[in-house]
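Multiple structures follow.
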Structure I
Amino acid sequence: MSRQKRNYPIFLILRLIFLILILTACAQKEQLKQKVTAKNEKPKSPATALGNEWKLPISIPEGEFYKFVGWLSGTKVLYITNLEQTSSVYQYNLLTGKSELIYKSEYPIVNVQISPSKKRMLIHTSPSSYEGVVTIIDIKGKEQLKKSFASYELSFEWNPYKESEILVTKFNEDWSFQILLLDLNKSNTTELTLPQPFIKWKGENEVAFINWDENNPSLFAPLIDRSLENGMEKTLFSSVIDFSEFRDLLVTVSVNEQDQSMANYSFFDKEMKKLFTFSIPQLTNYSDWLVPFYDYNEQKGQFFTFSPVTSGEADSYTEGFQLLAFNPKNGSSSLIMDGLENEPIHLSPNGDALLYGNQFEKIIDIKAKKIYELIKE
């Protein structure tokens, strides 16, 4: 009995030593396995800035750069070049650095509009000072329609709810105007009786406009909704200074009633339910308010706008503009960049980049907050 008591602890000690040796061997084997695996794995590199992937600046194939038009996709942009009296439309792939000719015109191109679906383009050419030609092509450059308009100037509003329809406003030299509905399927136009030249689509058969009174000039006016089917009108807001319609959003700009040095930006869904409002400093022109350039991306639900740092007169303002981003649905906001010029902006379909400048000659990587030149000076 006493002998068994003396041998029992020795047995436990030997068993414990054996177990430690096994565990040590297993641990060394696992460490060796991890070292081999780590050696064979490729090291993970940090995420590359979007701008570092772009092949810039663009080398123009032929002629002189005129301007960029917009986005065909998140990686392809459209631009126009001029050579003597002719113009060409190219698409450029930012990732491959290649330009592809889409359309060549024997007359100077005034502008190009990309359809809401990105499947068509409207080419506006000007054979003479009093004639405008509208050509509709697909993204491969195949003509679908060509129509001439006697006019001094033309403006267009593509129907995002029914892409076969485009509002065409013809201006005469005295700025009197006529509005036509161009039907691409029927290849014809129908004259519309509307009191204002600048119209936005609010629905498939519904438009909206600010009803300015020429006889009594004012800094603001009512925003009107009109049905194109029966002509019925309703006043949406009694006083706005600017507005824009997007497929899922209405944006209005108005003067802050409590502080007229501030502008209110209000957002409404398609049922006219207010989603969000923010205010920024306001700059005045001689006869109206300066509304800084803005754009909205439906995919990310983000609204980008320039904002002055302080209120005052536009002519004497020198403090630069902030580029701000807002999400109207959750009310969040962020400062993208500051110290910029107030120039046109156009968001990419995926919301990752902005064309920027009077000719869209610059591009902004939003996440990296960096500006790149598209064209070499």
Structure II
Amino acid sequence: MAEKKRPRVVIVGGGFGGLAVAKALKGDDVDLTLVDRSNHHLFQPLLYQVAMAGLSPAEIAAPIRAILKHQTNCRVLLGEVTRVELGNKRLHLDHGDSLSYDYLVVAAGAKTNFFGNDPWARHALGLKSLDDAVEIRRRVLLAFEAAERESDLDARRRLLTFVVIGGGPTGVEMAGGLAELSRFVLADDFREIAGKEPRVVLIEATERLLPGLDDKLADAAAKQLQDLDVELKLSTRVTDISEHGVKLGDDWLRASTVVWSAGVCARSLANRLGCETGRGGRVKVNPDCSVPDHPEVSVIGDMAYFVPDGSEQPLPGVAQVAMQQGRFVARQIRRDLQGKPRETFEYFDKGMMATIGRSRAVAQSG
């Protein structure tokens, strides 16, 4: 009698969600394959620290193979998914290989969203990868180098103006980090630049910062940023971005460096699944995180548009959601193999925090 094949579980994405699935199935009688477009797991909450030269890239990135080194039922493949055949339970990779699966978990994350203004990407930097963080750091340092030798006051003012667009946690942390770096670290190293010359501007389209936090905490964050001399422009929409800076209404704010943290959307793999999507291109999923008509396919984390029972808003694209969904989906796969009914995912909110510089922060418990 031929040996029975073990169920094949393919995980797309080595972020918080994908790794949570793999680790949760470590002791199960399944064959796991984790596919990622890069060979490292990135601790994204600390990306801004790399951009601000507080951490090196190696301190927030770990090889996926090293993380799963002792997990004998899991292999890791470097590649990007180009096509998914839901009917045939097969996905295709950019280097020509294909993988068959019994269960597929899609946790490929998100990318920067310019909301239809794709040309802005040439002049504004996102913060979703190590390359983004290193490029932000490079531009800030080069701006100081150029300003050190610039005698024209207008040109110097533009070089030392840094704009952050988006008042969510990433934008608040970036603005606070930029203010501390430019005013209290770099200004001491560049003798021709006075401490008050660098200008950090945080732009938010709504009337307040940190929409996920209580009003009092949002006000506290604004006060802490202003204590660092960050200029806040609330209820202000960006209408254009160029190499000269950003346009606010009819007026231009000249700046050398623009960081975009105003939003993200699901990666293009979400569209390749051929499933219904919600805001931001996120795939609409069932209460058990599976996609309609395909219980063997689950989408989690930033790519999933999961609306909890009794709520009108989807869960946010944050690490704790992805990790909880990852462990949940692993449990549903196990229940399937045991012949047990599936459960409904319930999210436990542990709270949210935004750090502002090295010694300030706001936090809200769940």
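Every number in this text was worked out from the coordinates using simple rules, so none of it is lab data. As the structure is a prediction and not an experimental result, all values here were calculated from the model. Cβ atoms are built from the backbone, for glycine too; each structure is taken alone.
For which of I, II does distance in nm of label points 7 Å out along Cα→Cβ at positions 195 and 355, calculated from the coordinates, equal 3.5?
I
Suppose you compute mean projected area of the Cα convex hull in nm² for every structure in I, II: which one lands on 33.0?
The correct label is I.
Taking distance in nm of label points 7 Å out along Cα→Cβ at positions 139 and 315 as the criterion, which structure among I, II has the greatest value?
Looking at the calculated values, the largest one is I.
Determine which structure produced the value 45 for percent of Cα pairs over 27 Å apart, for residues 75-218 alone, calculated from the coordinates; the candidates are I, II.
Here the read-out was taken from II.
Looking at structures I, II, which one was helix-only ellipticity at 222 nm (-39500 (n - 2.57) for each DSSP H run of 4 or more, over all residues; to 500) calculated from, given that it came out as -4000?
Structure of origin is I.
If you rank structures I, II by mean count of other Cβ atoms within 10 Å over residues 67-74, which sits at the top with the largest value?
By mean count of other Cβ atoms within 10 Å over residues 67-74, the leading structure of I, II is I.
State the single structure among I, II that was used to calculate distance in nm of label points 7 Å out along Cα→Cβ at positions 91 and 115, giving 1.3.
The value was obtained from structure I.
Once distance in nm of label points 7 Å out along Cα→Cβ at positions 59 and 187 is calculated for every structure in I, II, which label goes with the largest value?
For this comparison of distance in nm of label points 7 Å out along Cα→Cβ at positions 59 and 187, the top structure is I.
Of the structures labelled I, II, one was used to calculate log10 I(q)/I(0) by the Debye sum over Cα atoms at q = 0.10, 0.17, 0.18, 0.19 Å⁻¹, for residues 211-338 alone, giving -0.52, -0.99, -1.04, -1.09. Name it.
Label of the source structure: II.
Assuming 9 is relative contact order in percent (Cα under 8 Å, 6 or more apart) as calculated from a single structure, say which of I, II it is.
Working through the options, I get structure I.
Kindly point out which one of I, II the value 2.3 was derived from, the read-out being distance in nm of label points 7 Å out along Cα→Cβ at positions 299 and 331.
II
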